[in-house]
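**Student:** Below you'll find the structures, each written out as structure tokens.
Coordinate-derived values only; no laboratory data. Please read all numbers here as calculations on a predicted model, not as lab measurements. Cβ atoms are built from the backbone, for glycine too; each structure is taken alone.
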Structure I
Amino acid sequence: MPELPEVETVRRGLANVMEGRPLARVHVMRPDLRFPFPVGMAESLQGRVVTRLDRRAKFLLVHCDDGTVLIIHLGMSGRMLIEPAEERAAAGPDLVIGKHEHVIFEVGNGALVRFIDPRRFGMMDLAHEKTLHSHKMLVNLGPEPTGDDFTGPVLAARLKGKRTPIKSALLDQRVVAGLGNIYVCEALFMAGLSPRRLASTIQGRRADRLAQAIRQVLAAAIAAGGSTIRDHVAPSGEIGYFQHSFKVYGREGEKCPDCDCDGAIRRLVQSGRSSFYCAARQR
């Protein structure tokens, strides 16, 4: 599933094409993905000008000039690809619909934005910006972990009293918004904290180290365009490159890159997810 850096990469790519421009037409090719599409979604969006694209956790938020907000989640395999205006013009007047393309946005500058989701675990919904904060998909999300406001004390307060492993706690979107398995493994390694450690023990300096590690890992991943392991590509079609910088994720049995221990990177399963870590470095 795309995590925060992948969704942010998609947001930035789409903003270059969609912000400040009208949605000339919206084509919806099926009644549902993970959930049914809102009734009249295409009609509600057609003719509206996209004022800005935001991101909240793993959700894309397309703000329109009448206050409508299109909420998009990419699910397990969803992607949004841009077909530039010149390519669209060269293809002729007929709209070609590719396999697994479920929604197509015709932007006022002539470009197309195609939502492709082979497994159909993505979703789209409509909201209004005045009540966006209370939308059922967003209301219980924790703090965003990318900005300077995400500090050790903020993280410590979210973890206080939690008797679950820190790895599981960080994957809970109510604790911190947008984190997924890859970046939690990498941040815990950077902070020198075991994925087995109880979340409630992450206080004081430990919380400071972990909050800083989370911000640094996410910033590096966003700069690299995210991680392409299976499905993720930017709207331009380019893959991400952060997978080449993994310290521990997916490296079971390899030597730890940051210490002289004789052991190797280990893997354990927590709540159905693989955790990768160095037992010597992470305590």
Structure II
Amino acid sequence: MHSPGAIRIADSFTMFVISKIVGFFLHPMLWIVIVFVWALLTKNQIRKKKLFKTGALLLIFFSNPFIIDRLTLAYQPKPYHLAPGEKYSVGILLGGLSGYDTKTREGFFSYASDRFIQTERLYKGGRIDKILISGGSGSLLQGKAFREADFLREQLLQVGIPDSAILIERNSRNTVENAIFSKKILDSLQLPGPYLLISSAMHLTRAGKIFRKQGLAIQNYPCAFTIRESGGNFIEDYIFPSSGSIDEWDEYLKEVVGLITYKILGKA
């Protein structure tokens, strides 16, 4: 019998494959390129002009930092400040902060490495007793050569965190499996909740709902913020086009579409 809202492994694999396919089409730059290529190939002059105008408008819209920054700030959770004496038995560090170089056969930290930094700080500050690293391989083609949890465990050992304080879950391919496999480990070791869920701010809104749906009591601990409130330069921050804004749209659409999909399927 499955608990209400529980997700079977077979279901999670199907969702994993679908997410890879859907994710490919969620890149605004892809839409812009398609529109411009269509404009170049069409022989209908009226359609050609309309397509070039549409492509230009899409490029202006998606490269505008003000629009995506406002949407991101509204979506991602606010920083969480632990109260004096607030402590957790386990901090769950979600994968997605490192990658693998197939040429050198070495792992490396990505732009989301603040997750690792904050986890180290939380442990050394006495806020979590143990660290559960949850992360396998998120690639359809990479195979089993690289497991993120193994890489992150080695990095934690190198900064002085004892092996006895580290738990690893190295089989998950996405956030759904992060929750499924983490729950199995925590239940088997009878480690009491609530747990501190550590991930990037943009990811935590979706991740937190998925973990709670699996019956885990968690407190979100956002880090690696995509954007923070600031009173920076108005022209640079709000008017001048930015290629980085297009990248931010990729992450935003991935999270929002993923959350909506999981809610429709009753998984979040």
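**Student:** I have 0.96 for Cα Rg over 2.2 N^0.38 Å, for residues 156-211 alone, calculated from one of the structures I, II. Which structure is it?
**Tutor:** Only one of I, II returns 0.96 for Cα Rg over 2.2 N^0.38 Å, for residues 156-211 alone, namely I.
**Student:** Given -7500 as the derived value for helix-only ellipticity at 222 nm (-39500 (n - 2.57) for each DSSP H run of 4 or more, over all residues; to 500), which of the supplied structures I, II does it correspond to?
**Tutor:** The read-out was computed on structure I.
**Student:** Ranked on mean count of other Cβ atoms within 10 Å over residues 68-75, which label among I, II comes first with the largest value?
**Tutor:** I
**Student:** Then there is this: Of the structures labelled I, II, one was used to calculate relative contact order in percent (Cα under 8 Å, 6 or more apart), giving 19. Name it.
**Tutor:** The read-out was computed on structure I.
**Student:** Something else about it: With FRET efficiency 1/(1 + (r/R0)^6) of positions 164 and 180 (r between Cβ atoms, R0 = 25 Å, to 0.05) as the yardstick, tell me which of I, II scores highest.
**Tutor:** Across I, II, FRET efficiency 1/(1 + (r/R0)^6) of positions 164 and 180 (r between Cβ atoms, R0 = 25 Å, to 0.05) peaks for I.
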